[in-house]
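Multiple structures follow.
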Structure P
């Protein structure tokens with residue numbers, strides 16, 4: 001299930017074009033293991049794909065309409081958060 005951390009990772013990749021595990025750890029303030037888990041989950045569920053570039057694994061969006069998917073996910077999460085506040 002997509003949670004806030006996974007959405008933040010997708011936003012980061014969408015805005016910057018790619019990310020690495022180290023960047024996720026630094027920017028999101030999560031552990032290395034947590035970053036790896038979220039990236040693994042996103043890759044296995046078809047949101048991102050990993051590519052090895054000169055010995056470094058980078059993560060990129062997997063599909064052309066991923067930004068539209070991300071916007072839909074963000075809207076759904078926002079509706080869910082608004083409903084919880086009531």
Structure Q
């Protein structure tokens with residue numbers, strides 16, 4: 001999945017831009033629906049925990065990705081319920 005590669009790249013570089021986060025999540029949803037975004041959330045949950053345990057210098061970025069993905073899922077779910 002391209003989105004996971006993009007996320008891994010930001011974690012390696014230690015840089016993250018809000019637009020990149022949103023674009024990555026939108027692309028993932030367009031390619032695989034909300035189930036693809038949920039898959040990203042599950043992967044990020046495991047990754048954020050592992051990076052935090054190892055005290056990785058960019059573990060905070062993984063947490064930002066995770067929180068952003070969860071917020072995106074909530075927003076999309078609310079939007080679909082409103083329609």
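Taking mean count of other Cβ atoms within 10 Å over residues 25-32 for each of P, Q, which is largest? Can you show the working numbers first?
Values: P: 13.0; Q: 16.2.
Largest calculated value belongs to Q.
Suppose Cα extents along the principal axes in Å works out to 49, 29, 21; of P, Q, which structure was it derived from? Each step should come with its number before you reach the end.
Working: P: 49, 29, 21; Q: 43, 20, 19.
The read-out comes from structure P.
Hey, relative contact order in percent (Cα under 8 Å, 6 or more apart) derived from one of P, Q reads 29; which structure? Clearly, the read-out refers to P. When helix-only ellipticity at 222 nm (-39500 (n - 2.57) for each DSSP H run of 4 or more, over all residues; to 500) is computed across structures P, Q, the figure -30500 traces back to Q.
A short reminder: the numbers here are calculations on the coordinates, not readings from a lab. Model, not experiment: these values are computed from the prediction. Cβ atoms are built from the backbone, for glycine too; each structure is taken alone.
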